[in-house]
1. For the read-out distance in nm of label points 7 Å out along Cα→Cβ at positions 81 and 281, a value of 3.4 was computed from one structure; give its label from I, II.
2. Suppose you compute FRET efficiency 1/(1 + (r/R0)^6) of positions 369 and 401 (r between Cβ atoms, R0 = 30 Å, to 0.05) for every structure in I, II: which one lands on 0.95?
3. Which one of I, II has FRET efficiency 1/(1 + (r/R0)^6) of positions 17 and 241 (r between Cβ atoms, R0 = 25 Å, to 0.05), as calculated from the coordinates, equal to 0.05?
4. Between I, II, which one scores greatest on distance in nm of label points 7 Å out along Cα→Cβ at positions 97 and 361?
5. Compare distance in nm of label points 7 Å out along Cα→Cβ at positions 289 and 385 across structures I, II and report the one with the greatest value.
6. Thinking of I, II, which structure, once mean count of other Cβ atoms within 10 Å over residues 265-272 is computed, gives back 23.8?
Structure I
Amino acid sequence: MKYSQLFAKTTKQDPRDEVSINAKLLIRAGFIRKEVAGVYNFLPLGLRVLNKISQIVREEMNAAGGQEVLLSALQNSQSWQKTGRWKSFDVLFKVKSQYKMEYALGPTHEEVLVPMAVEFISSYRDLPLYLYQIQVKFRDEPRAKSGLLRGREFLMKDLYSFHTDEAAMFAFYEKMKKVYKKTFERMGLKTIETKAAGGTFSAFSHEYQVICESGEDEIIYCPSFAKATDGKPSGCHFAENTEIASRRANEECPVCKSKLRQVKTIEVGNIFPLRDKYSKAFGLTYKDQRGKDQVVTMGCYGIGISRAMGAIVEVYHDDRGIIWPRSVAPYQAHLITIDNSQLTIDSSKEVYQKLQKAGVEILWDDQEEVSAGEKFADCDLIGIPVRLVVSKKVGKGKVEWKERGKEKTSVIDLDEVLRRFKD
């Protein structure tokens, strides 16, 4: 992609109505634009990141046995009344049509999927079943702030599992704990699996929290993450949301006796044992091997896709801009042409075309009336993992290689550039 043709460019000034780091940097770097409070438009660079995060999630959900669906955002109000959440769900957007019919603008999808599952689940042979979607959600948040971390419109993955009994549900629940850790690691996020309250569903749930000073959550956790010689965790793990915490900061960890810490965090995912709450509401049953009707047991597994994008920026940035992990960066390389001599332009075209042919995603800053300093500043702000510079100083057939977040530069030939990306 040539930067001169890219829709939306960088801006020098922070937006006046934003306080969060993620919103400021993503707007300045040309990834998003604000529509209204808590609602953002994703521009080409932003959509590329969002799609890469979504694809990581999609691959891991598929590997866990999930089947992808896409469910309606405009939902039947009668289903919400049936579960009692039409009145009790305090952030529910309610939409009234010109024909006086009312709908819910979906914040979640139990009220859509469970009535549908009644049509297709009738026998124990139909279970287990794992259905997920990546869908825009809507919540009438009273405090829409913090950029992508707390919005009224946001992209989310939710997976619902259907089982014959609680033992089967909890076996899958434990499997999904490992899937979630791997999923977030692939995004570049180090998460802490944290015990939390289960609300009306269960005595407990689990959240996936990222330590960040700008986070809205707080957890008590054990900082002892020593590794065994084979690289596996030592087995010590204690983390609880402060809202249900059984211990306080500086008390002993109940597992390893280390001192517990209290830190601010960003929640990027959660998992719930729903049990039979929605199955009973909609009469979702199956016939067991004896032909007797049994209530289906459910679990729920959510990941905030757009929230994860905001969390990544909160964690990976410096005073110059964003530092994207390679797995979710909009492009792999940011090519900069320093001067407009024909030799340099021809060399840049060669680098650009050969990298594209090799399958390397590359953004080429080909602007002719922009100074080198401005191009370098834009490059740092956008945060693509590798900067490549072509100039008279570097010389014909050579490229200056610099990784974002590091100061070291090296001049290498094009074959070495290709080899590094291949590796």
Structure II
Amino acid sequence: MLQSQYPYFARKEAPKDEESYNAQILIRAGFIEKIMAGVYAFLPLGLRVLRNIERIVREEMDAAGAHEVLLPVLSPKENWQKTGRWESLDVLFKLISREKKEYALGPTHEEIIVPVGQKAIFSYRDLPFGLYQIQTKFRDEPRAKSGLLRGREFLMKDLYSFHTSVEDLEVYYKNMLAVYKKIFSRLGLEALQVEASGGTFSKYSHEFQVLTPNGEDTIIHCSACGFAQNREINTQQEGDACPTCGTPVHISAGSEVGNIFQLKTKYSTPFGLSYTDAQGVTQEVQMGCYGIGISRLMGILAEVYHDDKGLLWPKSVAPFHAHLLALLGQDEEQNNAIRSQSMRVYEFLKSKGIEIIFDDRANVSAGQKFAESDLVGIPVRLVVSQKTGDKVEIKRRGDEKSVLVDLSDIMPYVS
């Protein structure tokens, strides 16, 4: 990708109306743009990051045997009335059509997935299976804040599993715990598996929390044995004994990146979702749900991976793997040599499958190119200039020192 042909949305300063760091830095670096409170547009750089997060999540869902679907955003009032959530769910966006029919914009999709799943479930032989989607959600938050961490419109992966028994559900549930750990590891995040209240669903559920100074949740956790609970079910204070191993616990702020619930028959019952067992007896289907905030993850990655110069994306989600800068001077003959060498580097790396953006802009100073490269946070920066000659200067984002290498030796630094 040639940067001279790439739309440029970066700003010199962070927006004044944003309180959260993730929104400030992502807007300033040109990844997102605020449309209104809690609603953001994903610009070319931001969409590349979002798609990389999606890809990792989708790969692990597919590997776990789940099947992807795409459900509608708009859902009928009658489905929500069956579950009692038309009146009880206070974040539900409600719409009235020209025919005076009422609908909801989905904040979650249990009211849709159960009638859909019902079409494929008749006997115990049809179970278990899991259906997932990556879909836009809507929640009428009373006060949208924290940038991408709490929005009114956001992108989410939700998986729903269907089972013959609680025991089978628990096996699937435990497998998803392991799958989620792998997903967050691939994203470059150290996520704690945190016990939380199951609410009306079950005795317990699990959240995955990333410890960040600006996190909205309070996590009681033990560094010795891995015990972790949300504040809502644990009133311990800093230094109290861990209930598992006795080591003093820590109290930290955290941001939720995923959660899983054993729904059991909470949504099967109102929709009459059932199957016939081996003895010919009708039984209710047991269910689980498993969510990951895709756009929320982008905000959390920005909160975790940055320094005073800008973003530092992990390679797995970065918009590009490498950022090539051509630093031109006053001598046109020398500039032609720099352009020629830069194109050799650019074409070579493209041929090797490296996702690279080449800052070929002629009217931008070296200082501005360096500052913008740091702000955007692509993992590796390559520089061709009068000083580098027939070599390439390479510096990993966040490192202090750079190295000069031959083009033939460049791959270990960018792959």
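1. Computed on structure II.
2. II
3. II
4. Max of distance in nm of label points 7 Å out along Cα→Cβ at positions 97 and 361: II.
5. Top value of distance in nm of label points 7 Å out along Cα→Cβ at positions 289 and 385 goes to structure II.
6. I
Read the figures in this text as sums done on the coordinates, not as results from a lab. Everything numeric in this text was worked out from a predicted model, so none of it was measured. Cβ atoms are built from the backbone, for glycine too; each structure is taken alone.
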